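What follows is a set of structures for review.
Coordinate-derived values only; no laboratory data. None of the values given here were measured: they were computed from a predicted structure. Cβ atoms are built from the backbone, for glycine too; each structure is taken alone.
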Structure 1
Amino acid sequence: MTGSPGPRDEVRSALQTMLEARSVAIVGASVREGSVGNQSLVELLEGDFVGDVYPVNPKYDEILGLRCYPAVGDIGRPVDLAILAVGNPLLEEQLRSVAEAGARSAVIFASCYEAPRDDTPPLADRLAAIARGAGMAVCGGNCMGFANLEKGLRALGFYEPKGLRPGPVAFVSHSGSAFSALLHNDRAISFNVAVSSGLELGATVGEYIGYALSLESTRVIGLFLESIRDPAGFVEALRATNDRDVPVVALKVGKETLTRRMVTAHSGALAGEDGAYEALFEAHGVLRVQSLDEMADTLALFGSGRRAGPGGLASVHDSGGERALLVDSAAAVGVPLASISEGTTRRLTELLEPGLLPVNPLDFWGTGRDAHEVVTGCMRALLEDTDAAALAFSVDLTTEDQPDEGYIRMAEEVFPVTEKPFAMLSNFASGIDRADATRLEDAGIPVLEGTLTGLGAFRHLFDYRDHRSLPAIEGTTPIPLPVREHWQERLSMADPLYESEGLSLLSDFGIPVVTVSLVGSLDDAIAAAERLGFPVALKTADRAVQHKSDVGGVRLGLEDRTSLADAYGELSASLGSAVTVAAMAPPGVEIHLGIVRDEQFGPLVLVAAGGVLVEVLSDRRLAMPPLDQARARRLIDRLEVRPLLDGVRGQPPADIDSLTRAVVALSWLAHDLGEHIEALDANPVIVGVDGCLAVDALVIPRRG
């Protein structure tokens, strides 16, 4: 039996109607040039829109040759889209009016702000309630509108460039200025749909992503994000992009606050306010950029539709200095360079003038003799190398006196003979000849406009390849149900766990831990130490003390009864009689494993440099659980302290495989019990030659 559509299905249908509207009313249309009411009408008429347009304003009978109606209800038929070109004081009245007239959707440009009133919900909330009640999609408020260039629909309240061509890029932006900036690009990045989503009163970023995925033309989706208002819907949309193999490029700005209670554990403080987004993007292969320039280069490269295979970047240059610049920049950005074969080296040697080295990156310029044959031949040779995943033709695209015989023609000749990603990479954006760049882009060749931003685009190309190569995480939790139920019950008590309990929790989930005993007297401490074997560690078991080293609550390397008695006397005098006696762990590299909880996205796994300087070093990676071996290893490999695990200054290599297994086990703990845990620290986990051991554990149950 088929169920009836739910509220979100109704909104998705209304969203499609909005973005593909065939009838549009402009409420507040005006004859005054420069006003939002006038510009909205101008933008709509200057596109290729072929639907019906209805200006609405009781002041006028006609605007720009079109009949003007006193109200939307006077049009005589429901419209697909009502553009509200009115100020905040009129918004509530007008949105209710268009909803009652049967409008399926609306655009709100105004800020939706009014002075707070004790007895009244905020204006934005009241508008959202009207939209929900009517099943309307709403773009905005506080937005610039949207453009569906495939449909010729420009629902815009402000001037945007004329003649925008439809293309393979979908773009959704919380920032109106960023939305307008990318529409004004002079680099031929072409959009099928571009949305300034604003406050998302009646449509979310996740729903816009869903619409973009419904378009066959979408090759890549760009996002400018300030916050995520619908986390579950956003995650669902990211999963859909993975299913459709459509990359997402995101510029995330601002700091999202993780719940402040987490900072009682090192893991929470270390995760930082941006940790959840780092983990979310990593889990779903979202490519994070740091600037609009990097976003533009990345969208241009992915917009070409070509994907990277195995290997690294090959590049050709007409300058030894700029070749060195690329090598330095590639190392800084993290772009792997192709290691070319002996066969490719021989081919390059045959093409190059004497004295030029047949290496990658390649400086091909000598005297310029037979330049066309040399350069195109070298590019073909590099592209045919099995370790070349992509090629950058790195010249500055300054004005050529004979472009039909220069670099432009060379690129046009080589680009069609390969399926590998191929782009022009200029080192200086403002020196680019725009006519030449447009000619290249018209031929489908991306033009990347800066060394760092262009290399960033190639890194994202390779990162997306690597993400797609990861296998899906199969199966369910490996932990037996009785174990999970036991710990769910204990954590529901809300009292902090003793260290010994925390270590037992880790052990039950497959993380190796030191052997410990919780005792309350000197005699019991001595007995425990003799069972474990000296030397031992002694630590306060006061549950009010969360970071024992900070209060002098740890004594290490106690060799005999005498030293143990002295240490116990000191600890019991200042921190109480309850102590933990633990076997000393073998030497190794200290790593911090943890779980933190984000108020939007739930539990996160943390891997970091460990020990007492954990927060000072701030070397950490986060991930969404669960993880498999490959994903856990990627987290570890990205730590700055990663080289320590290989052994330095004569130290033997640490057992990275055991650490990887521990991270996987921790991820299942987070997956199975994360809803009951506010924060968890296993710090340090000592990674030695023959395994790893958690020697301390702080577990804070989640209250409520």
Structure 2
Amino acid sequence: MSEAAESPSRQNYYDGLFDRLSQAGLSPDLATLEAAEAYLDGRPATVGKHKTTRKERDLWFWTSRAVNGCPHDIWQSEPMVLALARYLGQEPVAIDGLLARVADIAPETLARAVRYSGFVLTQHSPRSTELRNAAVGRDILMELCKVLDIFDGAYRERVALVEMLKASLASLSTFDLLLYASLYAFERLVPNDFHRPPGPSVDVEQQIAWDAIGDLLTWKLRTTPEAALALSDDAVGASIAQNLRTILFNEGGLRYSQALETLANVGQLIDAQIELNEFIGRSADAFSYDNGIRFERRGQRLEIVEVDLSSRSSWQREGRKLECLHGYWFYRALDDFLKSDAARERMGRPENEDANRLAWIHATQGKLRLKEVYGIDEVVTTESGESAPLFEALLALNLMSAHFLRDFLWAFSERNRALGDWLAGLRNLALDGLRDGYQNRLPLTWSDREEKIRNITGWTVTRESPQGSPRVAAAILDFWTYDLAAMVRRLQSQPTALEPHLFERPVLKFGSHLVQLPWIVGMQNNSTAAINNLRRLGARRGQARAETQRIESNLSELFRKRGFKVLPNWQPPVEHREAGEVDLIAARDGHLFVLEVKSTFIRRSQRDAWLHASTTLRKAGRQLARKVDVITKAVVQDVSLQTDLGIEPDGRLAGCHGWIADTSIERDHLRFSGFLKISVEELLIALRDDADLLGDPDELLLSGLTEMDEVSVNGPRCRRSTLYPQGFSANQFVEVIETEKVWRAV
């Protein structure tokens, strides 16, 4: 018996909603769309005192009158396509004849929903049989099924190879996996010449490899008993002797040949995982979420056909915007540094001063961005509840990066170039470290937690704590720590638990020992690491709401400085309270601006960007539509509101602009429910009028800046330009935003 034949235990919520909307005067079509939007938003969360399940909502919606009477043109709407994609992406609920009915009425809708559902990688689903039955006799759907079959075969082939190679390394410990992965990284990933800035493709290749190694670490955590993750000095020493020393020093014998074989097998596994991830990211996700292309079948081969160049190029342009923003905040931080006392103070030993100053600037860069864009407070809180100053936490990570970059990666690349042999270069690096006070210069490092705290304490020196603070050092260390044992427990109770990327929490905790990977820490973007540590991994922190309010407060202050009248957190009249609080209202020159502020994290895949657009941004557009409607009516009727906003007594406006201001750059300058989505950083730069900093005006970043002595002591030499040559006005501000003048350097 199908789920559709079972009687829901409660009244069908969507039938009730459809009836109420119809009685309120909405047409059946609009009532159906509203029911679909409610379904997509996960409503109802509760019925009475009962918390509803997704299965209940799926069953109610797909058996509702709204769906049963849905006409052709409404099936083609975006809400119904997204709703159908959600049906295809779940397994518990089966609705007899649903897909066949949609295939008859709107086959293009079903084809789009199949793509959006991620069905291309989940063809084991019971929905697969429904789709194939519905496709019979319908050319567009039969062809789609053939394309899916080709994807399925290619996917299974890659998964099978990864699983076979994993099986051959099942006995390898988690620590040993990271050790061999580190050898792989020094051979394949560490640049050979740091004097030349790497191209974008090099950075992408590194990130892809890091992700693959992170996936393999997760595989080990899923299959390793928690107790096995507690390292001891003896265990580390034995592993280094058996797996690393024998390779570095070419010791010969059985152990040497076994270590070389394991290194080759780990390399093959990493390559296979990269190939699988690339297939998912560049093929399967492109099929599912890239509307700029179409996959066409040529026999048993698929070809990509470009159908919308602008759609394709927007994803790459968003990546370039992120690169430019990194430079923008660097120049802002450099300016702050050169004006501060820190620029004239000694920073550590003379041989380390330049690197320490650059680390200071990068820490300032991260702090400025986190505070102004993401609303982060002066302190950050660890998962254990301990707090650490934001700047000191950023400085510690940037000093770690400087240390690994200079003493490991640069030193290795110089030896590698001189000797023409990566193993010889790594061997010489290790030996030179031993000669220099027994310094660890191996491809991964480890230390006792207490020892690491002592090392970091010197980086927490302030006027209040001239000797540094061990408590603050411990909190900083915990903030950047990936507790592997805790992750094992989380994966056991919740197999789909959110996992840190290796660069987001780059201190790996094995019991009382901490492991770091110089080839990641020395190369990673620490600003992105901090943002995603707080906003991706820590999205449910208690401070998140206060941070969003600080974003609104920061923007409010910038608007005020430009002569706007500003109302943050405006509450609609009681009769319209369901529209919700308006995050920010600003007015000047007869123009009214209504902002809906969203704060998330930096995404790295088309799938994540699509999910953000189809959930958070879609919902934000609908929220903004309700709020703009309420506020435009209120400014006509409410005299005190007119006064607060400096609007003429008759409420007439030169223009009303509803914008979604999002901390993320994805899906930039698209419209949701008719409202423009822009980034908080674009707003900030437009109001500050310093877009010239996006273009690397002193060519410091283009030259691959690595030392402070490459920066003029006189600071940036750029000649300032302006976005407002005729002077600032609300009208000019609208033009700057809507024509993307901020991004003219991109």
Of structures 1, 2, which gives 19.0 when mean count of other Cβ atoms within 10 Å over residues 282-289 is computed from the coordinates?
-> 2
Work out the source of 193 here, i.e. which of 1, 2 gives that when volume of the Cα convex hull per residue in Å³ is computed.
-> 2
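Where does the value 49, 29, 15 come from, among 1, 2, when Cα extents along the principal axes in Å, for residues 570-657 alone is the thing being computed? Spell out each step's value before the answer.
On the way: 1: 47, 45, 24; 2: 49, 29, 15.
Label of the originating structure: 2.
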Given structures 1, 2, which gives the highest value for distance in nm of label points 7 Å out along Cα→Cβ at positions 18 and 442?
-> 2
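Just checking, which of 1, 2 has the largest value of distance in nm of label points 7 Å out along Cα→Cβ at positions 162 and 314?
Details: 1: 4.5; 2: 2.9.
Max of distance in nm of label points 7 Å out along Cα→Cβ at positions 162 and 314: 1.
Quick one: helix-only ellipticity at 222 nm (-39500 (n - 2.57) for each DSSP H run of 4 or more, over all residues; to 500) came out at -11000 when computed from one of 1, 2, so which one is it?
Numbers: 1: -11000; 2: -16500.
It traces back to 1.
With semi-axes √(5λ) of the Cα gyration tensor in Å, for residues 170-489 alone coming out at 40, 24, 17, pick the structure among 1, 2 it was computed from.
Values: 1: 40, 24, 17; 2: 34, 31, 21.
Answer by label: 1.
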